[in-house]
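There are structures below to look over.
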Structure I
């Protein structure tokens, strides 16, 4: 009945509390303007919606056909704001509008472009081009634009890419085998991992529908990373939740051979899980799926409480009397474990904060249900574990009170001191479950497509787009000398795609007068096989260009391709606009920053991504260390108060008892750190809060082992068996996390598993001997 009631309550609760899957909850908040910008872009920047694709494994002509078919399929889906797989992959209407504005947009527009000598060279090149495979394209645009401004504009948009236009689509120029390239931008938010996964499926379906044969699709990009990371976390959580549950139930059945015992354990565990969901939903408004799955796994330690209650029952006691007798120790153990989770709640990582609250609320409710509800539910039921195997019992008896085992602690300390100490992780990318091979593919595709390998970014902010574009142009002018001397290879800028109105008007002013161009054109065409009226469209285009209004952001709805290219670099932000300038192959950072400082722009912000990433991790690590220290101090104070209340115990006796009880836990933390260092683990804030969690769980063992001094041999043996059961169930829960694909969960699993095992062995070795030996011939039940 109790389980049915809890199940109904769970149905109501899960309908009321939304579940999130966003991977951004793994990131801490920024502490500086640069860090805030960086984390905001990582969470929801326009770049998070990009998908990069390569198609290989077939002849070039077949790859071109597949690329065109995939592009058509993606456009037909309506789920992408931009699909690029060729230099002219835009609608006729958009192409004609950009062609109309070619002289206002192209950086090559200058008076010298229209002089007779440069024009003669261009016309000779036009003749050669008409004899090549590019003839259809040049026949369409070459006579209307013999200066080549339109093609210069399109080439400029390709930037530093290695893309080559072959058979009408993009191919990687440096690839050992032919590889067609496609870049797409999803309309869905980068935060919506489900929508990004759907975009991946549309891409894969379009590839399959293209009758791709032996060709292979290589897909990457932030959208892919986010979807795959969410899928990896979800798979880990599901695997751990199911497998750990099965293993714990199997172990309990092996020890008790009672279906009733399985149901008894399920009551506080389910109550604890629902309490965790309710607490997180109340405080945060939503529950992250990883916090739910891992939190329920973490609350596997609640199984300890009914195990201790059932096993600690004396033959002459009712279960209610047992609960009353062990309640002081039980509540102290649960309170210490819950207090240990404060490091999670104050870590600065949203996911860890949810986990900490989930665990603390669940532990406290679980222990209360165990002590107050289970005795009422069970009443006269008798549940006894099966005896431990003889060799296990003998091994535990041999270890109990063997303080020589504690020599592992100074050995661990020496390992830490002479091994160079713990190593801290300063790269957030290593916390991602995305495999290194996938990240390498992403880097390769980005290089081939000409996407910048972003090491830093200049952020501009202003109330109007025109101001941002003018600032971007000023930055570009300041960086030109650095490019001339090789300190900078190039940069991407919003002004590259949409010049400010002032620059467009200046380019209009540089166009030759209507009566000046015909004689220059006649001089340039002299001796070349062109009809006299061949360039009439060119002259008319010049006349039209002189009267055009500057192209503005308001015109972008008619220019989706240009909008897609400009979107990541120029976007609304707050009440104004934000512009980004991305340097490429920056070789002299000091000169770069000096050039920026010389502009005197008050809202300019330089973000050094590597330095900011390290700073973000450093701040989070220091914060985790601080709260771990405060949490540990709080646990010590709680122990001193709880142990000092014993009859005849002075206040200073409580402090000494607390220190002695905490000794195996402190030793276990040192052993765990040494073990992690030996395994090559680089520590993160996640390891630190997991270490404190292990300490809180291990405190149960130290407290209950500490009671054996007041117990007889039989009862001490019973306590030892109960704590072994608790340790095994905890290891079955957290040990599985060490096999997760998600580095965060794997690090937590390793830390807690090693910490709990170390705490058990040290607490057993430092526990006092029982008060009296077994009577002759008496057998200790377990």
Structure II
């Protein structure tokens, strides 16, 4: 049977419709061309190239003068009809750069002439411009930003910054107020040169309204916790001057069908993966897994302005309505983001797994890749569940199914390793267009999430082992085992719940998993999960390898997210130095003497910035939830006790996952004894005991958006209503607690000492039986 060779027009149409699959073998596969017929295909492609219809880049063909699906553009400004046009910044074609008509949406900000933007492109036909463009984000503009309260005056007004410790006010001219009202929270930018005399000038660029409103929440947290959210001019200038990395000295992986799988709203894509069955006869049933990570080290070199700023920030910070990135958008959203169909520099690792999912070898390489698809978790999961969309359908057999096959193998190795398996759902806040909380849901844990997580863990382990073998200094991700005091507390909690945690042996995560499995599907499940989490030490970065207890790994280093974590960038530099890879001729991008000499200090610093971000993110979530619930004051809600303190009990509300406080003064007209070891409050007269994990019904009494505080009244415990007449402010328990005085017996001992507490506990346990 003779193979039909497609016409030139058919080939050009296919390349136009498949810009990410332009290798000769992709074209041959699309038209079913095999064997000797490939010679005829090669001839036609060369003719198209000679005629100017195609241009060849290494092993791939692209239509002449074509732009990738995502490109950086420079705004030219509106024409006589008011239409806004832009041109590509990095144009490689021989003809004049194509024009792009920017499609404006209601929420699209004004774009000034000369502004650099990242845009998503769609080709047009029959117009005097080549593409339609939709703004993704602006890049490069960098005026100083101010967040503060606007105070109106006779001619304009002034801004009082909310930033802690700042006493410098800003003058706003009459024409730059954006009609802001007195007392509003506003965002402004500096205008004009700095002045030695008088107040500096600013213009308001956004009115955020009520300082307690949801839209202002994350901005306040950013400033309160001192998270830098504006890049210095010199940092932006370095980022803007960056150019795409060439192939020189790199392995060419552009034909490999690497794909990215991220959340549907991801701003950056720093990891891609690909897998296939291992053809090695000595590894039957094995798999090859590739993980490629954006080569941030090529752009952020030691001692540069970008490097100093990234080290200071330590990491990106994520909020429901915004991201404060570690790197400027030119890098994080463009050159270092693995966009579909675009050449990108990467550091990749090839890992060989056996049939049981154990890694038996690995190899690192510095390469140039091209993502064949940017997918999200939901569409990948739907495809594997039998409902693929058009994009996933063609990737199902060659890409997605081999990825899942390799992942299923790793589950066997994971089961043997027994990392800690906590079941604590993550809540996700959904905002509407006005920045108000639309809904609160618990993030869905899909197999697609677990697949990417497992491959990232494998790559991180490979990086740590590679650098140890090469005797190269690095920052480990360290998670030490729990201390004796926390373990004893967890063991006591388990015993009180009728469960067992083994004693008298070296603790392993497998022991904790057995405890968690005992509690699964019981009333104690949440209590045991929360208590186990609280028994853990906090992970940190350091140059000493003490292993990762939670993941049950001897060696672990963060390698897979250099766009958003400085630790990963240092691991990349260590790999560059350890392999003696040569970077660009005019710069050094491996580990510098400063990096090596200050490794411990850097580890301490970025561990602190990580905790700073976590605190700011948690505070922001609390404020959003308080604002969301402020309209439901007086409603009855279900929840469970998640924490106990001397002053009351913390309640995790079921619907939203928000944490609320039941003040001890409102529980009853008796003294409540606090037991720190048992994490309980016990009534002096009734023996009523409040402990972690108990189900409660509460009434929402207060919701304070400005602080994120929620106060509730306890109505029922474990399905049983509290006796009538209990509770009420100003009760004796409240006054006793505040005064610090407790009645004493004739022996001089305070009621509620150890014997009394033990007696109370025995009463409660009898009731449970």
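When Cα Rg over 2.2 N^0.38 Å is calculated for each of the structures I, II, the largest result comes from I.
Among candidates I, II, the computation of helix-only ellipticity at 222 nm (-39500 (n - 2.57) for each DSSP H run of 4 or more, over all residues; to 500) that gave -9000 used structure II. Output the label of whichever structure in I, II has the greatest value of relative contact order in percent (Cα under 8 Å, 6 or more apart). Going through I, II one by one, relative contact order in percent (Cα under 8 Å, 6 or more apart) peaks for structure I.
Source structure of the calculated read-out (distance in nm of label points 7 Å out along Cα→Cβ at positions 147 and 339, 2.8) within I, II: II.
Upon calculation of FRET efficiency 1/(1 + (r/R0)^6) of positions 251 and 291 (r between Cβ atoms, R0 = 30 Å, to 0.05) from the atomic coordinates, which of the structures I, II produces 0.70? The structure behind it is I.
For semi-axes √(5λ) of the Cα gyration tensor in Å, for residues 587-666 alone, the calculated result is 54, 12, 7, so let me know which of I, II that is.
Of the structures listed, the value fits I.
Structures I, II were shown, and FRET efficiency 1/(1 + (r/R0)^6) of positions 483 and 675 (r between Cβ atoms, R0 = 35 Å, to 0.05) at 0.10 was computed from I.
The numbers here are math on the coordinates, done by the rules we state, and not lab data. Please read these numbers as outputs of a predicted model, since none were measured by experiment. Cβ atoms are built from the backbone, for glycine too; each structure is taken alone.
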